[in-house]
Structure I
Amino acid sequence: MSLDYKLAKLKQIIKGFGSCLVAFSGGVDSTFLLKAASLALSKDKLLAVTADSETYPRQELLAAKRIARSLGVKHEVIKTRELKDRRFVINPTNRCYFCKKELFKSIKVLANKYGLNQVLDASTVSDKSDFRPGSKAKKELGVRSPLQDAGFTKEDVRALSKKLGLETWDKPSLACLASRIPYGTKISKDVLDRVNKGEEILRKEGFRQVRLRHYDSLCRIEVEKDEIPNLISKRKRLVDKLHSLGYNHITIDLKGYRMGSLNEVV
């Protein structure tokens, strides 16, 4: 299927819902979905909702607000409290289920409040290849993934985002900060803050796609494979900065960045 055909199919699917609430993170996929929804529906039939959570960097919330304004879509922010849920905090392999259940339950309340027919998330066909326990919560609550229904891969989303002039077309892939913490290791605000500060240090050094995997006093850094020599060249400065966050052992993953690397043990 051509990209134009997929986009037409996507808009047809969304239009068929009549009205929608889009779970909107401000990332590549959800920005594209929100744009497509704004093309398929009138603005009074569409709402974007973003979660304000300790598991996401503050700068991403600000970016989501700005992008929603640029698309001319009504936008609301809700506070989620994953760290109040012991089932999430103990970090089992199905941690994502509890996070998504909390998010989608809160979002559905808003959808009902505004009389919107359907809640949408931005999962793509590519996401099916990774371990995604949050998909169970999505199914239980009747959340739809129209990008999957229309056959969109992540590469498709980036290509059409560029064609549509969306600023996020080449934005690095994002994921909840809890995904940096190995299963079975307790999740806390302090640990999430450390990870976020560590990744911000790496981004300020020019690395766009980064993950800092947390193992107590050790961290494992993932960047794109071709960026590893650059990372090594900045070793001294990065060691000093990451050591100040409490990481006594700082390692580089020679496999490079890859989606869901902590799921390789599942």
Structure II
Amino acid sequence: MSIIKDTYKILLGETEYLFGRMTQRKNDILVLALHSTPSSKSHEFEVLVNWLLQHYKPLSPNALNDVTQGDFEEGPYFIMTFDDGLKNNIVSARYLSSRGIQAIYFIVPEFVEANDGEAFYIKNIRPNPDRRIDNRKEDVTPMSWEDLQELLSLGHHIGSHTMSHTLDKSMHSEQIEYEILKSKKVLEEKLKISVNHIASPNNTLMSVNGECAALIKKTYQFHHTTVPGLFDASQLKRGIVYRRNIECHWVSGKIKYSLGYFDLPRWQGPRDALSLLVP
């Protein structure tokens, strides 16, 4: 079934790209969500970045502060974000910096400070890593605080991915505050920065309830979700950021499908549900 589904996505993605629909909306801003960037896939990552630069304009994360006020009609644009803070993100961060691209890296403080990073990763972040792709220590262990300082020196941005990556809508208030507030506090104290972005872990609609959404809105400027959609200035004003998940090891057609518009209608229900969560 997975092979059939992937083939379907590849065909639709290549078709949409072939007829030019993907880049027709000049005011669209695609916020891309990636995870692991293994050194074995460095070439594929560079090919992906080069392709993006040919068809989209890179946008600094800081520009999100001005999007609803300014004139952004010469795109479409893209912003790259990376979840989890894996050690292998360092090489990709250096490459992005060399191409003049600023990205956001969403960090899990407990992962950074875990005594056994790999065990923490498997328990709390990705229970079943694809060992065909992520087969080195750097693919399942975290960046250090020193690594994160390097990211900042390269011009990138740091956001919260909650304290332990276990945020769940069934949690009680004390746990929710720990995941949302404590992560911001730790990142700001360790890195001497302001943290204005958070990415809810796993499936946003499974990890976030109304209490979580209200606390996120009160504490952060932008909430990066797992829900894809067209750029929506009205939602951005409320702090909601739609993201498109892609991975550097995916084949070209599957990436194009994720960046295109064929798949977006089926996400209308989750977008409506997300909108109802946010005060």
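Values in this text are rule-based calculations from the coordinates and carry no lab data. All figures in this text were calculated on a predicted structure; none of them were measured in a lab. Cβ atoms are built from the backbone, for glycine too; each structure is taken alone.
If we compute mean count of other Cβ atoms within 10 Å over residues 81-88 for structures I, II, which one ends up with the highest value?
Evaluating mean count of other Cβ atoms within 10 Å over residues 81-88 on every structure, the highest lands on II.
Out of I, II, which one gives 24 for relative contact order in percent (Cα under 8 Å, 6 or more apart) as computed from the coordinates? Numbers along the way, then the final one.
Numbers: I: 18; II: 24.
It must be structure II, since only it matches.
One of I, II was used to compute distance in nm of label points 7 Å out along Cα→Cβ at positions 129 and 225, and the result was 1.3. Which label is that? Spell out each step's value before the answer.
Values: I: 1.3; II: 3.1.
Of the structures listed, the value fits I.
Which of I, II yields -10500 for helix-only ellipticity at 222 nm (-39500 (n - 2.57) for each DSSP H run of 4 or more, over all residues; to 500), as computed?
Values: I: -13500; II: -10500.
The value was obtained from structure II.
Which of the displayed structures (I, II) returns the greatest value of distance in nm of label points 7 Å out along Cα→Cβ at positions 41 and 161 on calculation? Before the final figure, lay out each step's value.
On the way: I: 2.1; II: 1.3.
Looking at the calculated values, the largest one is I.
With distance in nm of label points 7 Å out along Cα→Cβ at positions 73 and 209 computed per structure, which member of I, II shows the largest figure? Spell out each step's value before the answer.
Details: I: 2.4; II: 4.5.
For this comparison of distance in nm of label points 7 Å out along Cα→Cβ at positions 73 and 209, the top structure is II.
Among I, II, considering only mean count of other Cβ atoms within 10 Å over residues 25-32, which has the greatest calculated value? If you can, show how the numbers build up before the last one.
Details: I: 24.4; II: 19.1.
Comparing I, II by mean count of other Cβ atoms within 10 Å over residues 25-32, the maximum is at I.
FRET efficiency 1/(1 + (r/R0)^6) of positions 113 and 217 (r between Cβ atoms, R0 = 35 Å, to 0.05) was computed and gave 0.15; which structure, I, II, did it come from? Before the final figure, lay out each step's value.
Values: I: 0.15; II: 0.80.
Only structure I yields this read-out.
Work out percent of Cα pairs over 23 Å apart, for residues 49-184 alone for each of structures I, II, then name the structure with the largest result. Numbers along the way, then the final one.
Numbers: I: 38; II: 43.
By percent of Cα pairs over 23 Å apart, for residues 49-184 alone, the leading structure of I, II is II.
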